[in-house]
Structure I
Amino acid sequence: MAEFIRMPKMSDTMHQGIISRWVKQVGDKVVAGDILAEVETDKATMELEAYEEGTLLYIGVADKSAARVNDIIAIIGDAEEDISAFLASTASIDGATDRSVALPSVPVVDSPVVEPAGHTQPFLLSDRFFASPLAKKIAKEKGYDITQIQGSGEAGRVVKKDVIHFVPHRLHQDYMDAQSTEPSYQDLPISAMRQTIAKVLTESKMNIPHFYLTVGINMNKIVALRTELNHHAATKISINDLIIKAAALALAQHPKVNVVWLTDKIRSYQDVHIGVAVAVEEGVIVPVVRFADRKPLIAISKEVKVLFEQAQQKKLTAQDTTGATFTISNLGMLGIKSFSAIINPPAACILAVGAVQQIPIIQDNQVIPAHMLQVTLSCDHRVVDGSVGALFLSTLKALLEKPFSLLL
């Protein structure tokens with residue numbers, strides 16, 4: 001008996017999915033566990049598995065097209081099974097009910113070239129008034145056709161400045177062509193991930209009262225510790241790994257930061273799950289390092305590398321990208337000194353991490369070089385007060401400036 005394959009709900013915020021490509025085609029044999037298609041959700045591109053055995057009889061959503069959650073997207077059944085009645089009923093409602101939303105590719109649009117206005121002919125009265133002797137002399141020296149020069153003198157007389165500022169007609173024409181041509185452009189379809197980013201962050205910025213706290217951290221000991229660790233460890237430790245661990249320990253000490261606002265209550269988490277923003281082709285995705293305060297540094301480093309790789313390969317699951325109680329966004333590797341991040345709801349805070357820079361500082365009345373880092377904490381003022389955020393940053397700073405506790 002034929003089985004309908006419906007668009008599954010692959011994340012808690014998913015309303016529709018886009019079929020990136022069908023791995024199986026109509027007529028292919030299918031067994032449970034086979035990958036039918038790759039589906040782009042608002043979180044990532046995920047694989048759609050078959051749970052039935054049989055033959056793929058019908059595909060209802062084309063590649064690069066979208067379907068709402070629970071829409072029928074395919075049928076699996078016996079090879080000789082007749083599904084004509086279903087296809088007929090689908091065709092009969094095709095014009096009345098939009099079952100899928102096509103996302104056609106958009107070609108490059110070459111904007112039409114606007115022809116420049118014709119060259120304005122010079123105003124002629126007579127040779128006596130047409131051009132001054134000096135203007136004629138300069139024009140002759142430069143090889144200009146005096147009749148092509150617009151005069152600015154009395155009664156349109158060409159004077160010295162007109163010749164000096166004159167642009168020969170061909171150069172003038174080329175310049176006007178360039179100025180009057182609109183740039184070509186390409187309209188790109190908006191991916192499900194980009195739509196979700198736009199919606200979530202717009203709502204976050206509009207509805208959450210943000211405030212920002214910035215602190216400078218001396219990273220000399222962290223840099224030295226990382227160098228020593230990487231001299232011995234098989235898995236290389238990054239500065240970001242150390243910051244994740246330090247933030248997790250600071251959150252454990254300041255549970256008032258490890259919270260979310262739920263309108264009618266404040267939820268305080270006893271576990272620390274840190275979301276780490278990762279840039280991918282479609283935008284930004286936030287995989288989660290769970291129980292980060294309880295994991296050793298080397299385990300965090302390995303897990304982050306796996307999550308980053310899966311993010312780039314579009315292999316993250318919904319479980320990988322939900323449940324963050326705190327978020328870290330690091331643009332330091334791109335050379336950004338400091339920035340303020342938009343809170344990633346439902347978490348109440350996000351930590352923006354800049355680049356570690358070697359600059360001179362004053363210590364013990366002496367100027368010495370130091371590796372300095374600026375971090376900015378964005379806070380939801382509905383639930384996190386300034387003093388609470390400041391105390392958290394103070395602990396984070398202390399952990400990074402005396403980092404041996406990160407190894408315990």
Structure II
Amino acid sequence: MTIKKLHPSHASLRGELKVPGDKSISHRSVIFGSLANGRTTITNFLDGEDCMRTIHAFQQMGVSIEINDQTITIDSKGIANLQEPIEPINLGNSGTTARLLLGVLAGLPFHFTLFGDESLTKRPMDRVAVPLREMGAIIDGRENGKYLPLSVRGGHLSSISFETPVKSAQVKSGVLLAGLLAEGVTSVAEKTTTRDHTENMLQAFGVKIEKQNNHISIEGKQQLAGIDIEVPGDISSAAFFLAAAAITEGSQLTIKDVGLNLTRTGIVDVLKQMGANMEVVEERSIGGEAIGRITISSSALQGQVIEGDIIPRVIDEIPLIALLATQAKGRTIIRDAEELRFKETDRIATVVNTLQALGATIEATDDGMIITGNTELKGGDVDSYGDHRIGMMIAIASLVAKDTIYLNNPACIAVSYPKFFEDLEKISR
């Protein structure tokens with residue numbers, strides 16, 4: 001097993017940084033570009049392992065996709081020309097690929113077999129499979145199709161009205177994609193608004209949808225036309241550097257060309273709530289996605305209660321928020337985040353175990369955690385658990401730790417941020 005030695009930082013973080021393209025938008029751009037008629041060109045694409053799984057899946061279905069660094073060119077003849085793959089589709093560690101792809105495959109008149117790595121094989125797929133079966137797809141797998149590997153027999157789909165049982169943009173997107181291929185009008189209702197990249201991108205590709213409060217409706221059998229897409233920097237990746245600058249004394253850092261979609265900027269709101277000194281400037285909008293820059297300086301932070309509607313907007317950043325809380329004055333309580341237990345790992349358990357090992361005062365609850373700051377973190381031997389966000393959280397923790405941290409299995413960080421350590425070193429000089 002690879003071990004990375006992480007030394008405490010003796011310097012402030014300074015400079016300007018551009019983080020890789022947004023992971024969620026990169027996935028969706030390949031999916032919609034593959035379903036569209038004509039050429040789609042994607043710039044600033046995230047070439048991490050997860051997004052490459054989405055590319056490979058559509059290449060197996062006969063779509064011409066050319067990869068040139070972070071520029072992707074897709075030449076597709078549309079949905080009707082997708083082909084049945086001759087081999088099972090390997091989803092690797094990508095839950096987004098799995099759940100969104102299920103929505104597409106459900107409406108295609110072919111048979112598909114899907115499998116993933118050890119981690120993905122433990123993540124529930126029935127939350128998408130159940131409504132897709134209701135629409136007419138035949139989906140089976142372990143425990144009646146709850147877990148990968150899955151067998152999908154797609155074909156004629158009927159529209160449904162569906163209320164998402166969990167706060168998940170992946171579930172919403174999977175049903176909307178199936179609705180695009182179904183007869184009639186499919187509607188999805190959410191109790192709490194989740195990230196809306198799918199809705200934005202559908203409209204950018206020429207699809208008409210109706211949005212009213214937390215209800216989204218889509219009429220099936222609409223045609224998509226190829227477009228040019230610029231993927232904004234991933235706010236979830238930027239969050240690690242924003243947190244690093246906030247807790248490292250004397251720091252001032254600017255993240256440029258980053259996505260500022262309001263369904264994703266919960267980390268900005270939480271940092272401001274905790275007392276961070278930051279400026280957010282929206283500079284342009286492309287395909288319904290706001291893009292701009294964030295400048296942040298180190299400051300004293302205060303513990304907060306984080307709960308309710310903001311949770312879906314910070315679900316990927318909660319491990320980082322827990323780290324911030326260890327360096328904040330007072331107590332931080334995180335509630336309503338039970339969805340964390342179904343990520344790449346049980347992120348409630350892994351965050352608590354990791355930060356406890358580094359000396360933090362933190363305890364798990366059924367739907368979150370309670371952290372008492374301000375605590376000096378120590379060094380030690382900790383594991384990423386194969387979860388990219390846990391690995392990056394540990395790297396940021398090392399900046400303020402008293403002693404060296406030894407990170408086991410750092411390679412998983414390449415799932416979303418292949419050059420993470422290079423960029424961290426760049427601003428630490």
Structure III
Amino acid sequence: MGLKHLSGFKTETMTTHFILVGLLGLCGLSLSLECTRKLIVNMDFAGKDIITLYSPDAEHCQHLCTQYSSCVFFTFLRPDWTRDNRHFYCYLKTSPSGQPTARTPLLGVTSGFSLKPCHPDPQPCLSQVYHHVNFPGANYRTLFTADYEECQRACTRDPACQFFTFVEHVFVPGTVRYKCYLKFSWAVPRIPIITRADRTISGFSHRIQSTQYFDAACDGKLFPNTNIPGHDIEVLFAASPEHCRTYCSAHPHCTYFSYMSYAFKCCLKNNPDQMVRRAVRGITSGLPARLCQLDNDWIKKTHVGIDFPYSDIRDFPTSSVEACQRNCTDDPNCQFYSYITDKISNPARRQRCYLKRVITMPAPSKVIKLANVVSGFSLKNCYYKVIF
């Protein structure tokens with residue numbers, strides 16, 4: 001639908017998990033479309049709205065569309081939008097044809113297409129900074145810095161930091177001037193849901209799942225048949241205790257975790273004061289690894305009878321799960337996959353490989369106007385190697 005039909009939009013849709021979307025007919029659509037990088041100013045693209053997120057500019061919105069599995073095109077509401085108080089809204093859209101169902105001139109918006117056909121960098125460099133723009137929430141660390149450049153350097157050097165907001169020297173109240181807020185968003189792919197399926201085998205790309213690389217190696221610590229009750233800060237789906245440990249290691253507030261294998265639930269916990277362990281069968285708990293390279297052998301394992309539904313970027317017939325895994329590893333945009341075996345009753349789905357991905361680029365949960373602050377992103381992805 002066009003923007004004129006969206007005035008009743010409720011903000012809670014912005015927190016919707018990235019699990020919408022089955023649209024199997026669109027899985028290979030992006031591969032047949034042309035690469036179109038151009039942004040179209042003051043033009044609204046009508047189509048089916050998939051999800052609404054926040055972006056500081058149209059380029060960031062385009063990257064979100066590119067990384068969201070079924071997004072084909074988008075419309076972004078700029079700061080100069082005047083019809084209502086919606087600003088920085090990024091509407092991700094699709095249509096059966098892959099083209100907008102209508103193009104309507106509209107002041108204050110910018111539209112464009114997914115870069116999926118352009119073979120995009122899965123970790124784009126986001127070097128732009130935004131004056132008088134705030135990324136509220138997601139704070140995990142604060143410090144005082146002389147300017148926003150130093151704040152951005154601190155964010156770039158901190159493994160957990162994905163974006164920041166800096167308070168300038170003329171901000172009111174004066175007690176928070178020069179304050180630098182380092183903020184977290186997930187750079188590790190999070191599988192939206194994991195289910196049991198007798199005729200399905202699932203697994204991961206063999207490309208490393210973490211965006212951080214360290215010289216020092218570490219094994220981490222797991223406690224089999226052990227629960228650490230309480231203090232949950234987030235519950236995610238994970239395929240194994242090692243997968244859960246990767247989540248905990250990436251989150252700056254995770255002090256330890258418990259993994260329930262019967263439900264594929266990974267409970268990240270925060271209690272820096274104590275850790276009370278209790279013997280419980282079927283639960284594995286453990287500790288995160290900090291500033292070292294975890295053993296990533298877990299990504300090489302396949303999970304028989306397990307499905308990773310949704311988030312499909314494309315699908316195709318193939319003869320084996322090994323071939324499916326190789327295709328996922330060879331595709332820089334594939335993060336995980338599911339393979340349907342030849343025993344399924346539906347002939348159209350036999351021996352079929354589904355490649356999948358979720359958003360991993362920095363994505364503030366909200367973007368608003370605020371005078372005398374500067375916001376921006378980590379520059380980790382702007383260099384092949386960052387030397388600290």
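Where a number appears in this text, it was derived from the coordinates with a stated rule and is not lab data. All values derive from a computational prediction rather than experimental measurement. Cβ atoms are built from the backbone, for glycine too; each structure is taken alone.
Some observations on this one:
- Per distance in nm of label points 7 Å out along Cα→Cβ at positions 148 and 372, the highest-valued of structures I, II, III: I
- Source structure (of I, II, III) for relative contact order in percent (Cα under 8 Å, 6 or more apart), computed value 15: I
- Entry that produces 1.55 once Cα Rg over 2.2 N^0.38 Å, for residues 228-283 alone is calculated, selected from I, II, III: I
- Given 122 for volume of the Cα convex hull per residue in Å³, calculated: source structure among I, II, III: II
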